[in-house]
1. If we compute distance in nm of label points 7 Å out along Cα→Cβ at positions 239 and 279 for structures 1, 2, which one ends up with the highest value?
2. If you work out mean count of other Cβ atoms within 10 Å over residues 31-38 for 1, 2, which one comes out largest?
3. Out of 1, 2, which structure matches -14500 when helix-only ellipticity at 222 nm (-39500 (n - 2.57) for each DSSP H run of 4 or more, over all residues; to 500) is calculated?
4. Starting from the value 1.5: which structure in 1, 2 was distance in nm of label points 7 Å out along Cα→Cβ at positions 151 and 175 calculated from?
5. Who wins on relative contact order in percent (Cα under 8 Å, 6 or more apart) among 1, 2, i.e. which is largest?
6. Between structures 1, 2, where is FRET efficiency 1/(1 + (r/R0)^6) of positions 79 and 215 (r between Cβ atoms, R0 = 35 Å, to 0.05) highest?
7. When FRET efficiency 1/(1 + (r/R0)^6) of positions 39 and 143 (r between Cβ atoms, R0 = 41 Å, to 0.05) is compared over structures 1, 2, which one is greatest?
Structure 1
Amino acid sequence: MAAALSVALVFAPNKDAAAQTWPTRPVTLVVPFAAGGGTDLLGRVVGKQLSEVLGQQVVIENVVGAGGMVGSARVAKAAPDGYQFVLGSTADAINQTLYKNPLYDFANDLTPVGLVAEQPTILLTRKDLPVKNFREFAAYAKANQSSLQYASAGTGSTGHLFCNLLNAALGINVTHVPYRGGGPAMQDLMAGRTDYICTLSGTAKSVIDSGLVNPIAILSRERSPMLPDLPTAHEQGLTDFETITWFGLFLPRGTPDPIVHKLNEATATAINSRSVQDSFRDIFTSPAPPNQRSPEFLRAYVGSETAKMAAAIRAAGISAN
């Protein structure tokens, strides 16, 4: 007993010292979706500025699969030393119900660091789809549902669920075409190989600006100040329908509090920087309000969002396995 206590006293100070000096080497930010998609764009913006704030390189690693579960599960199982963290999102809340056997327990296996940002979802169609607005889209989709295809970043992704919820709200059954990430899905939409996509606003910006797709609606109750001329689905007849993706940083369970709080403070500094604010505007992203950036807020938000997504998934009868 005395020997065990002695060992504990030897290692506890060392652990605390390591936490106080963290980070002493490069850290890895896992992005659970493919390069080129909306989550990846946001992760790279935040990661670049975090590198400057922390004084160590933040390496972005895309770990894809199962609607983001593979990447988040990897961090959930990583050593709780602060050298791996994940850009979690609404997808994590979705996966807890969408999959019968999720690879991790979102509420317990990851330590919340802080909410980072949110993006509205935008409905885009291929450029030559013969519709100009949401009402026309709804009518066309109902009349042609057997031949239409919608794309997503993969089975179980937010784009998959959000388009599925949209289809359910419209009373249509359309074939889903999953891709390995938002980038490839968007490429095929622009090439006219699929008909529509429900994508993050960050992914949509450049293709809307280039005229390569047809923007139909923002799937939220209010218009985006970054796309003031694009009406919402709500104001075009689909009342009370909203799909917004939020993003936050998470560390493995058991990560020492000093590391959690240091990363939280560094993230707040990064979000407040002019470069991140400008980049967020470029990808139609709103930074989390200051009063929503604490670990405590994110922990409670994870619980409420997981419950909300569970209700939506069950109501729509959606399952990935």
Structure 2
Amino acid sequence: MPTIVSIARCDDYEPEQVGRAIRLALEPLGGIGRFVRAGQRVLLKPNFVMARRADEAANTHPLFIIEVARLVREAGGEPVVGDSPALGSARHVASRSGLLEPAQKTHLPIIEFRATRKVASPREPAGRTLRLACEALDADVVINLPKLKAHGQTYLTLAVKNLFGCVRGRRKALLHQQIGGRPIEFARMLVDVCQVVRPALTLMDGIVTLERTGAIGGDPRQLGLVVAGTDCTAMDRVVCEIIGADPEQLLTLVAAREAGFGETDLNRIRVLSDSKETTPSLAAQPFVLPQYLSPLSFSPWRIIRGLARQAWALFGPSKKQK
């Protein structure tokens, strides 16, 4: 049976329009009720890379998150938003992006990934482990909410890579240092994380994206799409087709194909857009992709500085008052 990737158009972040687009994208997949049952704790895993305003398009848009949480509650689930940003705390990112206030008004919890647990890696050799956030591993349901963006180190950051946030911030920096010099090995690790977390559903915010570079500091670009699916690999492959990206440059697709994880063959993916079996494409100006990629590895000084900033964001004096 072909893997389904569903796409709905959405011009802007007007709440009613976003909610409608998410529902339309979910229809071919069976609706939210296929994934969420009454009483289940549902982790919404957005892209919280760093504290940025919503209009900078670096993080999953707050209204997108709020509308998904609304749907989860309609199905009887108990949504929480959680992530481990590259810098700072999830709460800090939520505050800067404009999520914190509506989350408080709707009693939507925003949690930090604090505890971790070792889990077996899907790859050989036996004994290889990953250390991932307990909050992701113990959730009844994980819904992945990536932001469609160019990325200055990995070409693009899409559904598979968004699960890297289930690795706590300081551990992410160490992995960059340990295997960042081997990009394909880093991509394999990202696929490993995705296989272990295995979100039940992914809803991608492609309404306003980042092109040229990223994961912050690129050029916001209105793409007007919500992408939904159960196979992160297939979704990433379809997005490459939509924006004209070379799938061989997105090493998570190469690593997924190598591991036999998900669907990488476009001919075996059924793409539904506006209730028709078709793949939308950019008819006008092409999506601007990174011209060159920066190294994945970080200098020790950058790691130390980043860890200090994250520790201060999580445990600094002002946080005690919140």
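Just so it is clear, none of the values below were taken in a lab; they were calculated from the coordinates. Keep in mind the model is a prediction, meaning the values are calculated, not measured. Cβ atoms are built from the backbone, for glycine too; each structure is taken alone.
1. Working: 1: 4.2; 2: 1.5.
That would be structure 1.
2. Details: 1: 24.9; 2: 16.5.
Answer by largest value of mean count of other Cβ atoms within 10 Å over residues 31-38: 1.
3. Of the structures listed, the value fits 1.
4. On the way: 1: 1.5; 2: 1.0.
Answer for the origin of the read-out: 1.
5. Working: 1: 27; 2: 23.
Once relative contact order in percent (Cα under 8 Å, 6 or more apart) is tallied for 1, 2, the winner is 1.
6. Values: 1: 0.20; 2: 0.90.
Structure 2 comes out on top.
7. Values: 1: 0.75; 2: 1.00.
Going through 1, 2 one by one, FRET efficiency 1/(1 + (r/R0)^6) of positions 39 and 143 (r between Cβ atoms, R0 = 41 Å, to 0.05) peaks for structure 2.
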